[in-house]
Structure I
Amino acid sequence: MASLESKTAELGEGMIMSHFPSITYLVAVFMLYLIYALQRPKAKDSILLNPTKWFEISESRIKNDFVANARKLVRDGYAAVGKNKPFRILTNNGELTMLPHKYVDEVRNDTRFDFKHMISKEFHGHLPGFEGFQQSTCNSDLVKGVVIKYLTTYLNKVTKPLADEAVESFRDILTDSKEWHSIGLRSEIVRIVARLSSKVFLGDELCHDERWLQITVDYAVTVFRAADALSMYPYYLRPIVHWFVPLCREARKNVKEARGLIKEVLEKRQAQKAALEAQGKKVKNSNDAIDWFEDSAKGMHYDPAIAQLQISMAAIHTTSDLATQVILDLARNPDIIEPLRQEIVKCLTEGGWKKTSLYNLKLMDSVIKESQRVKPIASVALVRLVMEDVKFSDGTILPKGTKAGFSMDRMWDPSVHPDPERWDGYRFLNMRTDTDKNPSQANTAQLVSTCANHMAFGHGMHSCPGRFFAANEIKVFLCHFLLKYDFRLVEGAAEPRVWETGFSMNADPLANIEVRRRKEEMDLDGLEAQV
C-alpha cells in the first residue's frame, strides 16, 4: 500500500501538470508584455510621468486614472519638467509624448508626423465595426480629397441647401410652439445637424430617411464609446475581445445597415442613369457627396457606405458638440444675443444665403471661436504617429513609432488671452478690429484660421480640411436658432458642465434648455441666395 507521502506527492505533481498550460500561458503573456515595454519607443531623455508599479502586471490602474484626470496629469508633467521639455504619459491607448509648444512650427508642416496611421491604430480601424476610422485604404484619401475639392470649393452652392433644410429641421424638431418647453439640447442639435449634413452629402434621398439619420447619429456616438471601451484591453487582445463587447457589436450592426441603405441608393441611381442613357438623354449630376465620391474615385475600388460614414461622422460629432457649447454659453451670457440677431438681419438682408454673407457675421464668428477656445473638442492637438526618426532644432530626438502631440494649454494661458477663464464673445472680434498692436492677429482671429495659440482645428498641413464647411453649417444653424427662438437655462437645474474623459472634452450631453418660438425679424424661410 502506497504511503500517504507518496500519494500526496503524486497529487501535487498531477495538480502542477494539470495547470501547466495555464502557467505557460501566463508566463508567455508576461514575457510579451515585458518585450513590449522594453521596445516601446521613447523620446530621448524624457521622463515617463505615470509609470506602472513594479508589481502591476497590467495598466488598468494607469488607464483609469488617465481617463479621470488627463488634464491634471499634463499639468503635473509641466510642473515636473517645465514647459520646454517633452515628457511621456501612459494613456488608455498607449504611450503619448507631450511636446513643448516651441516645437509647433517645426511639426505643423512635417510629413513625418502622420495622422492616418495614428487614427487607424488609436481607434482600431483594422477591426470590423470601426471602418469609420479605417485610414489604410483608399477611402481615407478619397474622403479628404472630396472635402477639399468639392465641399470647400462649392461652399457657395451648398449654403442655400443647408438653409432650406434648416427650415424643415427646426420646424420638425424644435417645433413652432410659442410656449416655453424643455429640450435635451445635445440630442436635438445632433438630429438637426445630421439632417443638414445629410442634405449635402446624400441629397433628398436619405436626408429625411429616419433609418439613415439614426445610423449616422448612433454610429458617431457608438463607435467612439466602443473605441474607448476596447482601449481598456491590451492591444494584442483587442482582435478577440471586440467580438464580445456590446458597443462593438452595435458598431458592426450600424456599418451593416449603412451598407444596405447606400446600396439601395446607388442601385436606384444606376438604374435611372441607364434608363436616361438608353433614351439618349443627358444624365444630370446630383451634386452631392455620392456623385463626388464616384467622380473622384475614377474607377478605383472603394466602399461608398464607409466613405459616407466617415464624412458624416466627422461633420456630425464635432459640429454638434460645438453648436451645443455655443448655445450653452449664450444662455449664460444673454446680453450678447440681441447684438447677434441684429448682425444676422443686417448681413442676410444685404447678401442673402451665400458664403460672403456668412463671412460677414463677424460677431457670430467671434462667439463660436470663443466657445471653441474655452472648450475645444479635446485638450490635446496635432496627435500624430512619427513615421521615422525626427531630430528637432535643439537636438531632441523622437524615435520612429513615437505617438506625439501638444497640449491645448495656450488657449487658456493668461499671457496669450487675458482673463482666459472668462467667456468673452467679443474677444476675437476685438482682435480682428483692433490691429494696431498686432496687425497679423486680424487673420488668426477668424474661426477657420489656425495658429500656434489656437489649434482646435489643428494647424498647418495638419489642419482639419472640413473646417470651412463646419463653420458655414454652424452659422446657418445659429441664424435660424437665434432669430426663431427665445431660449434660457432651466431654472433650478444643475449647471451644465464639460464632460472630460481622457483628453476628450464634450459639451454636457445631459444639459436641458427651455425654448419657445418667437417672431423673427426677417423671413429666413423665403430668403434667396443673392448673387
Structure II
Amino acid sequence: MKILELINGSMRIEELNALLFIGIALFGGTIGGRLFQKIRIPQVVGYILIGLALGESGMGFLSSVTLDRFQAINYFALGLISFSLGGELKFATLKKNGRQFTYILFLEALGAFFLVSLAVFWPLRLLFSDSVALAVSLLLGSIAAATAAAGTTDVLSEYRARGIVTSTLLGIIALDDILALFLFTILAGVAAPLLGFGGENLLASMMFPLYETFGAVALGLLSGFALIWLLKKYTEEEKIFVFAMGAILLVLGASIFLDVDMLMTAMIMGAVLVNKAPRKSKIVFNLIERFSTPIYVLFFVFVGASLKFASLSPLILLMIGIFILARFTGKTLGVRLGGRLSGAPNKLRKYLPYCLLSQSGVAVGLAIVAAQRFPGAVGETILIMVTTSTFILQLLGPTLIKYAVDKADEAGKNISEEVLKEQLKLAELLSPEDAFVRDATPISEVIHRFAETSFSELCVLDKNDRLIGVISFDNLKTVLVSSELNHFLLAVDIMSPLPVLASPELSLREAEKRMRKTGVEYIAAVDGEGRFRGIAEQRGIDSFARKRYLAMQET
C-alpha cells in the first residue's frame, strides 16, 4: 500500500499527487488564517506560518521540488493581485484628491525607496560584491514603497475612523502599491545586468529594461481594450467571469512568452478596464474577488513553505531591523515634506506616517518574483528579508494605526445612523414633562393635554409616579364617540396596559427591536423602582438619531 511505502520511506513525499498537496495546503492555510484572524492578526500571516510548518523549515512536506510543480499557481496569484491593483488606478480619484494627496503619495513612496536602498546597501556589501549589493538594495527599496491595503482598511473599519488622516490614508494605500510595482518593474530590469542575468551583450542588457517595461504597457493596453470589447457583448455574470479570467491567464502567459513584465501587463489591463468601462469593471472585480481567495491562500502557503529560516543569520536579522527602521523613517519624512509643500494640516503630517508601517501581500509577491527571477543567494536574501519584515510589521502596524486615529480624533466618526442608534441610549432622548397624566385626571384635561403635546400617546401615572398604563390618541377618539358618560370618565378608566417597557439605559436600536416585536410605535421607560422616566416614539428616535448624525458629519 502507498501509505506503508510512504511511512517506511520507499516512497518519497514528492511522488504524491498534486491534488493532495493542493488540498492540504488550502485546508491548512485556511485554518491558520482563521486562527490568526481571531487574535486580530492578518490572515496572510497565518497562511505564511502554515506554509512554513509544511515547508523545508518545518515538516518538509512541501519541498522545493514540490513547490516547483506549482509555479503556475504563483504566477496566477501574482497576476490577479496586479490586475486588482490596476483596478485601483482610477484617474478620477487622482483628480479628485488634488495636489495635497499627490505630493504626499509620491514623496512617502519615494522616501521609503531612497532611504531603504541607501540604508541596506552598506550591510549588504558584507555579503555581496558592490554591484550585487547595489542591485539588491534597489530591489528592496522598491518593495519598501508598498503598504498593506487590506490590513489597514480592516483596522479603519473596526475603529470606524473618518477624517482627513483616514481619507488620505485610504487613497495612498490604494496607489502606493502601484508605485511599488512600477519601481520594481523598472529596477528589476536595471538590476539584471548588475546581477549577471543580462547576457553578454552590453547594449542588449541596457535596452532590455525598456523593452520589458514598454512592451508590458503596450500589451496591457491592447489586452485591456480587447477585454472591454468582448465584455460589451455579454450581461450574464458567468460569461463575464469566464472571459475575464481567460483574458488574465492569456495575458500572463503571453507576457512570459514575450519576456515582458507580467505584473505590469496585468496591472495596465486592470487600469484600462476600470477607467474605460467603470460599470462593467465593478462586476469583473467583484467576481474575481469572490473567486480569488483559494488562489491567494495557496500562494501565501507556498511562500511560507519556500522560506528557509536557517538563512536568518545575525547579519540578516540586523538588515531586517535596518529595513524596517529606514522604511518607516523614509515614509515619515516623505509625508511631512509632501504635507509641508502642499500646505496639509499639521494633524495629517503628524499622524499619517504611523498608518503606513504595515507591509502588504504585494510586497511579498514582489519578493517572490525577485526570488524566481534571480535564483540563489540574492533571491533568498530578498525573500527572507521581505517576508520576515512583513510578519513583524503586520503585528506592529494595526496597533500604530489605532494610536494614530485615536490621537487624530478620527476614531468612531465613520458611522451610519443605524450604528449610531446602537450607541445612543433612551435616556438621551426622553423628556417626561409633557408625556403623562395622572390616573385621576378627568378626560377633558386629557384631551387638553393631547392638544399641547407632540406625542400620540400619554402615559398614566399613579400618585407615586409609577407607570400604570397608557392612553393613545386613537383610543381616546374611540371612547369619545362610543361613550355618553365620557365627562365622568378619568384617565384610569380609559387607559390600556403597556405592551412594552424599557430601562432608560436601553439603546435606541434595541428599543426599536422591542417596538417591532410588539407591533407598537412607542416605548415607555421606567427606572428600577417602576417610576416613569419618559416615552419615546419611533419617529422621535429617527429624528433624534438623524440630528446627532448630521452634527457628527459637520465636526
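When distance in nm of label points 7 Å out along Cα→Cβ at positions 367 and 383 is computed across structures I, II, the figure 3.1 traces back to I. Assuming 103, 66, 51 is Cα extents along the principal axes in Å as calculated from a single structure, say which of I, II it is. Corresponding structure: I. Here helix-only ellipticity at 222 nm (-39500 (n - 2.57) for each DSSP H run of 4 or more, over all residues; to 500) was calculated and came to -17000; which of the structures I, II was it taken from? For helix-only ellipticity at 222 nm (-39500 (n - 2.57) for each DSSP H run of 4 or more, over all residues; to 500), the value -17000 is produced by structure I.
Across the set I, II, distance in nm of label points 7 Å out along Cα→Cβ at positions 359 and 455 reaches its highest value in structure II.
With relative contact order in percent (Cα under 8 Å, 6 or more apart) computed over the structures I, II, the top value is the one for I, the highest of the group. Suppose FRET efficiency 1/(1 + (r/R0)^6) of positions 103 and 175 (r between Cβ atoms, R0 = 30 Å, to 0.05) works out to 1.00; of I, II, which structure was it derived from? Answer for the origin of the read-out: II.
Every number in this text was worked out from the coordinates using simple rules, so none of it is lab data. Computed from a predicted model, the values in this text were never measured in an experiment. Cβ atoms are built from the backbone, for glycine too; each structure is taken alone.
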